[in-house]
Structure P
Amino acid sequence: MTKILVPAVLAALTVGCAAMGGWGAASAVASLDATKGNAAKGRVTFTQVGGAVNVSGTFEGLKPNGQHAFHVHERGDCSSGDGMSTGGHFNPLGRPHGRHGGGEHHAGDLPTISADSYGNATVSFTTRTISVGSGPADVVGKGLIVHRDPDDYKTQPTGNAGPRIACAVISRR
């Protein structure tokens, strides 16, 4: 009986961990570096769990007590020094710019980052507008940008969020 039970338990644990974003889950990471003249940096992970993606990250070097727009951009290219080489917002479905979680918006429109009094911030949210590793909304190979200012959620197509202060390429883990 033990010979049958041990493999069955191990198989159940493996399936359970994969379903929770553990072993075998598609994941990607973005290590944000400051653009020229800025100090912002951070690290963000994207983990596919079923039809949703868990996004979590930490940031430093932001404006203390500031709000910062946070977007996935079209191209994974931070070579320009100012983040402009990433192109516009990632928008594979051709939707208008808007608030993440509030009606129509680009796949790349993510929630605002709120820095503390030291210029540090964390994010943790789940989204169904992007994917990791497959499909039209796959973020692997795209750019990730932190902007100097908050997103106004109405100016098209970018939200009037100001200069790009940190840039990363989203890479498969």
Structure Q
Amino acid sequence: MEKSYKEYLHQITTFIFDVDGVLTDGTLRITTDGQMHREMNVKDGFALKEALNQGFNLCIISGGTDEGVRLRLQGLGIKNIFLGVHKKMDQLDEYMNTHNISKENVLYMGDDIPDYPVMKVVGLPTAPQDAVKEIKEIAKYVSHKNGGKGCVRDVIEQVLKVQGKWMQGFDAAGY
């Protein structure tokens, strides 16, 4: 019998996310001057910051190249942001070797075919509800939330809760 995805949550030390279709809903608003605008969920942002505050490794690997995305993620405290990546496996291997991370300790969330090779090798491959069929078939967990609509918060919150790290430092008075 295959393990439930919840059995993998205890071993996660590292979160790796795609951008378009995961941290965004995949929609591009293109202006007349060619600028492309994306939207990100504030609750996903909170969860990303909380994961960093609790000592988790956090990495972004995306084929997109929008510097606005980089600025937003850097503003949340994320240092390992790799944009314009077309061979995600090469970037994954380099990141994991540099930081001495084992694949079984990685939760990766992707939504489309470029994420497929990475999702086949990490410990906990996950996907938003609106990911493509091929990705959902190999995901050990498919969020009930769509890309850009809280799926990142969903997986981070589950890991932190299982590991007793959710809402650490919060009390009735706030921070």
Structure R
Amino acid sequence: MIQLAFEPAFDPFHAAFRVLRLAAYKGRAPTQLMRLKVLDLFLVEPRRCLEIRLSPPLKKAAKLAATNQPAIYGQRPSSTVLFNRMSPMQDAAIQTLVSQGFLDGDAFSQGQILVGDIAVPSNLAARISDMNVLQASLMSFLCRDLDEVPLDGPKGLKDRTGLGEYRYDII
């Protein structure tokens, strides 16, 4: 018997959709590439928002964001393992979006993600908007609440999530 399973975390097309969702929600505000990749993990599996070390007010927002978790079938790897396995698909998706003009190439060369000059097709933009509205609490947590947490250094997003080396960051 052949069994096919779809895993959004390892699908570059789904990664492109998630990157466009995050970029659309942020609008014209640039986002650090590493921050976007970290946020993408929590967009794939919102329940992992509960694993972030946060202050009490942000913990409430994280609990609300985690309610957007779709059903999971089977055992899942740790956040660190999943994050590392997702990275090649994220890189492929981001590079494709930059090459097509949906993301700004100059910003990308400086380690930033910014909406490009080419508009996303209207049917895709509508789907992005619908998903962002459907998961408004998750998007607000990721793109607004976590924006208050710096990416680098001790107590930064990489440290609080355990998803990146922070001890040698220049802060």
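Bear in mind these aren't lab numbers, they're just calculated from the coordinates by the rules spelled out. Small disclaimer: the values here were computed from a predicted structure and weren't measured. Cβ atoms are built from the backbone, for glycine too; each structure is taken alone.
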Candidates P, Q, R; Cα extents along the principal axes in Å, for residues 37-124 alone computed = 36, 29, 22; producing structure is P
With helix-only ellipticity at 222 nm (-39500 (n - 2.57) for each DSSP H run of 4 or more, over all residues; to 500) computed for every candidate in P, Q, R, -9000 is reproduced by structure Q
Note: distance in nm of label points 7 Å out along Cα→Cβ at positions 85 and 109 at 1.6, derived from one of structures P, Q, R, originates from structure Q
